[in-house]
Structure P
C-alpha cells in the first residue's frame, strides 16, 4: 500500500475516533433534555412512577426522575457532567498531534488504548457500586472497545508508515 493511502487511512480512522469523543462529550451537556427525549421516544409519560415500570423503561424513567430532582434542587450537580464533556473535548485535542504527524506520536495512541482498556473495569466496578444495571454497564464498556479499534488500527498503520520511511531512506542512502 502506498504511503499516501496509509496516511489517508490513518487520518480517517483517527478523525472517526476524535468525532466520537466530541459527540459523546457534547451529549454529556444536555442530559436532562436527552432523558426527556428518550423517555418520550419510549412512550414513558411524564410524572410516571418509575417503580411501576420494568426493564429499560424503568431505568430511563428512574434516570429522568433523578435528573429532574437533582437539577431542580441542586443544579450545581450538572457542573460535574459539564466537566465530563470538557474532558472528552480535551482528550480529542491530544489526538491532533498524531493526526498531523502519524509516525511521531505512537505514545499517544498507546495511551489512548490504555484508557480504552481502563473503561471496562471502571464501568463494571463503579457501575456496580452506583447501582447501574448490568446491560447499561456493558453499553459503557463498549465505548472502550469501539474506541480501541481505530486506535489499534492507527498504531498498525503508523508502524507501516515508519517502515515505508525506512525503505525510502535506505533507497536514498544507496544512491
Structure Q
C-alpha cells in the first residue's frame, strides 16, 4: 500500500491526474487504517484491548474514510477552477491494474476474517479495501480513456465517481454503527 500510494501520487502529479492523486490518498488512508487495526489486534491478543480500545479503533477507521471526502472534493474543485487537464500516465495505468488485481483478494479476505471474528475494525478496513478496488476500476477506466483517446475530462469523471463511491461507503459505515 505504501508503494501504491507513493507511485499513485507521483504519477498523478506528473500527469496532472486528480483521479490518481485521489487514489494515492485512499491508499495512504488504507495503510493508516491497517496499522490501526493491527495495533488493536495486537492489544486484543495480549488481552489489553477493552471496549474503549475497540470503539476508538472503530472511530479511527471510520474517520479515515471521512477525510477522503474533502481531500478528493477539494482536488476536484481545484481542477475545475485552475483548468488542470490530465495527461496519460503509463505508470498510473500500471498502478491501477495492480490494484484491480490485488484489492479484491484483500477485500474478501479481510471481510471473511471480520465476519468470522465479529471485529468491526477489520470489517471497516475491509470496506476501505473494497473502496480501493472500486476506485481502481474507475481510475483505470479514466486513465485508459485519456491514454487511448486523449479525452482529459475522463479523469474528472473518474474522480467524481471515486468521490461518489467514498461518500456512499462513509454513509454505510456510519449507519451500520448507529
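Bear in mind that the values in this text are calculations on the coordinates, not laboratory data. In this text, all values refer to a predicted model and were calculated from it rather than measured experimentally. Cβ atoms are built from the backbone, for glycine too; each structure is taken alone.
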Worksheet, complete the sentence: relative contact order in percent (Cα under 8 Å, 6 or more apart): greatest across P, Q for structure P
Discussion item. Tell me which structure, out of P, Q, gives -0.77, -1.16, -1.23 once log10 I(q)/I(0) by the Debye sum over Cα atoms at q = 0.13, 0.18, 0.19 Å⁻¹ is calculated.
Written reply: P
Worksheet entry | For -28000 (helix-only ellipticity at 222 nm (-39500 (n - 2.57) for each DSSP H run of 4 or more, over all residues; to 500), calculated) the corresponding structure among P, Q | P
Item to complete: For structures P, Q, calculate distance in nm of label points 7 Å out along Cα→Cβ at positions 2 and 98 and state which one comes out highest.
Response: P
Discussion item. Looking just at distance in nm of label points 7 Å out along Cα→Cβ at positions 42 and 122, which of the labels P, Q belongs to the structure with the highest value?
Written reply: P
Item to complete: State the single structure among P, Q that was used to calculate distance in nm of label points 7 Å out along Cα→Cβ at positions 50 and 66, giving 0.6.
Response: P
